[in-house]
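Bear in mind these aren't lab numbers, they're just calculated from the coordinates by the rules spelled out. These numbers come from a predicted model, not from an experiment. Cβ atoms are built from the backbone, for glycine too; each structure is taken alone.
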Structure 1
Amino acid sequence: MRDFSKDHRWLSLNTATVRKQGDLVAIIEACARHGIRAIDPWRDQVASVGLERAARAVRDAGLELTGYCRGGMFTSDAAHRIEARDDNRRAVDEAKALGAPCIVLVVGGLPQYSRPGSAVSKDIIEARNQVHDGIAEMMEYARGANMRLAIEPLHPAYAGDRACVNTTKQALDLCDALDPKRSGALGVALDVYHIWWDPELLSQIARAGKDRLMAFHVCDWLVPTRDILNDRGMMGDGVIDIKSVRAAVEAQGFAGYSEIEIFSEEWWSKPMDEVLRTCIERHRSVV
C-alpha cells in the first residue's frame with residue numbers, strides 16, 4: 001500500500017466538501033494554494049460559474065479531475081424519461097469539456113424522488129430495471145465521447161430517494177450485465193461512507209479488479225450520525241477503518257487519488273482554508 005504520510009500527492013478534493021464556503025473558482029484557487037492537485041466538481045457548481053469559465057480555471061490551475069458528479073437519476077415515470085436521458089447526455093458533454101476521466105453515477109431511487117413530478121411508485125424492482133436500461137442507453141452516448149461511467153453504490157438508507165443500487169455487488173452485477181467484456185466503459189466509484197459496513201465488501205473489491213475500480217472516495221461514519229446526508233465525518237473522527245479499504249482497492253492495482261468527499265454542516269461552517277488544512281493532515285495520518 002502506498003505511503004501517504006509524507007505528502008498529499010494523491011489527495012483529490014470532491015468540491016462538495018467546501019461547497020458552502022465559495023464557488024467553484026474560489027475552491028480551485030484554494031486548492032492551488034494548498035498544493036491539492038486534483039478535484040471532482042459537481043454539476044451545479046460548474047453551472048453556477050459557467051462551463052467555459054470552470055474549464056479554464058481547471059486548466060489555468062493545472063488540476064487533474066478524478067471524476068464529475070454526477071450523472072444518473074435514471075428512474076422516472078414515462079413522461080420524464082426523455083428528460084432523464086437528455087440530462088445525462090448533457091453531463092457527458094460537460095465532463096468531456098472539463099477533461100474528467102469518468103462520470104460518477106448516482107442511479108436514483110423511486111421515481112418521484114429521482115425526477116420530481118414523476119408519478120408516485122413503490123416498485124423498487126421496476127426502479128432497478130430502469131437503472132439497468134438507463135445506464136445501457138447512457139453508455140451508448142458516452143462511448144462516442146470516450147467517457148467512462150462509474151456506478152456509485154449508496155448506503156441502503158438512500159434506496160428510496162437517491163440510489164436503489166446499494167452494495168458493491170449490485171453495482172458490479174450491472175457492470176457484468178452491461179459490459180461483460182470489461183471494455184473499460186463501465187465501473188464503480190467506491191465511497192467508504194456507503195460501503196464500509198458490507199460483509200461482502202472485500203470479496204467484491206477483489207471481484208471488481210483494477211479495470212472496474214474507477215474512483216475511491218473517503219470520509220468517515222460518525223456515531224451517532226445525526227443526519228444521514230449531511231453529517232459525514234472528517235477522516236479519523238468516526239468508525240471506518242479507511243486504511244483497510246484502501247489496502248483492498250490498491251491490492252487490485254488501483255493507483256489513483258483518494259478523493260475526500262464530506263457532506264457536513266459542521267465542516268461547511270468552517271473557513272475553507274481550515275477545512276483543506278485538516279483534509280491534508282488527515283489524508284496523511286488516517287487515509
Structure 2
Amino acid sequence: MGKALDQLLDVLDLERIDRDIFRGQNEPSDWFRLFGGQVAAQALAAAQRTVDEHRAHSLHGYFLRGGNPKIPVTYTVDRIRDGRSFSTRRVVALQDGRAIFNTSISFHTHEDGYEHQDPMPDVPDPETLPTWAERAEKLKDKIPAERLEWMTRERAVDTRSALPHSMFSGEPSTEPNPVWIRANGDVPDDPDIHAQLLTYASDIAFVDNMYRPHRRPGGPGIMLASLDHALWFHRPLRMDDWLLFIQDSPSAAGARGFARGAIYDRGGVHLASVAQEGVMRELDPERADPSTAHN
C-alpha cells in the first residue's frame with residue numbers, strides 16, 4: 001500500500017465520540033482549505049457507521065464554508081428514516097461550531113430489477129497516459145517551485161487524463177474529459193471503504209471542467225470553488241481497479257458552472273454518476289485570494 005493511500009484510509013477511519021457523533025482528522029496539506037472530497041467521503045463514512053445492511057446509493061451535499069485543514073472535523077448524523085428497503089441519513093460537518101458541509105445520503109438494500117446503460121466511450125488505456133507528476137515534470141520550468149513540489153508528490157488516488165488540466169494548458173476545450181482513476185495501492189475488501197474512496201476521488205479536479213471551455217493563454221486568474229456535489233452509486237465497484245471517469249460541463253451561467261460525469265469499470269459497466277455546481281469568477285489581480293485562485 002502506498003503511503004499516501006495509507007494516510008487517506010486512516011483519515012477515513014473516524015473516531016466515534018458519541019452514538020451519532022464522529023471526529024475526523026485531515027490529510028496533511030499545504031493548502032488554505034480542506035479538500036471537499038475528503039469532507040464528503042468522511043461524511044459518508046460517518047453515515048455508514050449508523051446503518052447496518054444497506055449500502056449507499058446516493059449522496060447530495062452542499063459545501064457551505066471553506067474548511068481549515070489544521071482543525072479536525074466533527075460529523076453529526078441524524079437518523080432521518082430506517083425502512084425495510086431504504087434508510088436515510090443527514091450529516092453535518094462542523095469546525096469551531098459552524099457547519100462547513102451538509103449532506104443527505106440514502107441507503108438501499110440489494111434488489112434485482114431491470115437494467116440498462118449507455119455504452120462506455122472508446123478512450124486511450126490508462127497505461128498510455130501520463131500521471132499528474134509526469135505532466136508537471138515536463139513543465140517544471142514554468143511552474144513555481146512550491147506548486148511543483150505539491151504537484152509531484154505521491155497521491156492516494158492515481159489520476160490519468162487524456163486532456164491536460166488547466167494548470168498544464170491554456171487552450172480552451174469543450175471535449176468530454178476522460179480521466180482514469182485508481183487507488184494508489186491495495187484497498188481492504190470492504191464495499192463501504194471503496195464507496196468512500198470513490199466519493200473522495202469524484203471531486204479531484206472535477207470543478208476544472210467548468211473552466212476548460214473558457215481558459216486562454218495569459219488569461220486572468222479564476223476563482224473556482226465547489227458549491228454542491230451529488231453522487232449516485234449504481235453498481236458495486238472496486239477502487240483498486242482502473243475506473244474511467246468521463247467528465248464534461250454542458251453549461252455555465254450567472255458566475256456558476258455545472259459539471260457532470262459517468263464512471264465505468266474497465267469492462268464498460270456503468271458504476272456511478274456525478275454532478276456538481278461551482279462558483280466561477282475572474283479574479284481582480286489586486287484583490288486575488290491565493291486560497292481560491294486557479295490559473
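Assorted remarks:
- Top of 1, 2 by Rg/Rh (Cα atoms, Kirkwood Rh), for residues 27-98 alone, largest first: 1
- Origin of the value 2.0, where distance in nm of label points 7 Å out along Cα→Cβ at positions 19 and 91 was derived from one of 1, 2: 2
- Which of 1, 2 leads on mean projected area of the Cα convex hull in nm², largest value: 2
- Given -13000 for helix-only ellipticity at 222 nm (-39500 (n - 2.57) for each DSSP H run of 4 or more, over all residues; to 500), calculated: source structure among 1, 2: 1
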